[in-house]
1. Work out the source of 18 here, i.e. which of I, II gives that when relative contact order in percent (Cα under 8 Å, 6 or more apart) is computed.
2. Can you rank I, II by FRET efficiency 1/(1 + (r/R0)^6) of positions 31 and 63 (r between Cβ atoms, R0 = 41 Å, to 0.05) and just name the one with the largest value?
3. Name the one structure among I, II that log10 I(q)/I(0) by the Debye sum over Cα atoms at q = 0.16, 0.19 Å⁻¹ of -0.68, -0.81 was derived from.
4. Suppose mean count of other Cβ atoms within 10 Å over residues 7-14 works out to 17.1; of I, II, which structure was it derived from?
5. When you work out distance in nm of label points 7 Å out along Cα→Cβ at positions 15 and 47 for each of the structures I, II, which one comes out largest?
6. Match the computed value -18000 of helix-only ellipticity at 222 nm (-39500 (n - 2.57) for each DSSP H run of 4 or more, over all residues; to 500) to one of the structures I, II, and report its label.
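Read the figures in this text as sums done on the coordinates, not as results from a lab. On a predicted model such as this, the values are computed, not experimentally measured, just so you know. Cβ atoms are built from the backbone, for glycine too; each structure is taken alone.
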Structure I
Amino acid sequence: MHEYTGLNVNEIEELEYIDYLQYRRDAFIHEMNKTEEGREYLENALMLTQTEPDREGLRRISGGRERRQCQRD
């Protein structure tokens, strides 16, 4: 994390916990973006955190069919 923030060990220790976590997260993402494998990892991690479907992407894959309404009796 030192390389990313430029902070020394003492300055890192003095950070508020939430600031430390944010810097740690940002430093990890920064390092992962340096390699193709890291970027692939980040892309996969993002997909795993998604809770809503990518409807536009699904339409592209399925040939753009419109949503059909289910008829109920």
Structure II
Amino acid sequence: MFIAAFGVLIAAIGAVGLIGYLNLTISGYTLYEYWHFIILRPELYFFAGGLLLTALSFLPIPRKMKNKNQSGSVE
């Protein structure tokens, strides 16, 4: 659960930065120029990494089950 919360926090930090940089489109950047600018910024990787970390934290982890009958005798 901690990993999921940490992933959401990192994704939120990245998303706030990405939304803030959307103001560049108002100042005359095209979406193409915006994309070329944003791929160099760490906020994009925070956002993607946070989403990935959150998604991976909810995957079930396979665990080995102990055999109840470990004596080897047949019942």
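1. Going label by label, the one that fits is I.
2. Answer by largest value of FRET efficiency 1/(1 + (r/R0)^6) of positions 31 and 63 (r between Cβ atoms, R0 = 41 Å, to 0.05): I.
3. Checking each candidate, the match is II.
4. On the way: I: 10.6; II: 17.1.
Structure of origin is II.
5. Working: I: 3.0; II: 1.0.
When distance in nm of label points 7 Å out along Cα→Cβ at positions 15 and 47 is computed for each of I, II, structure I gives the biggest number.
6. I
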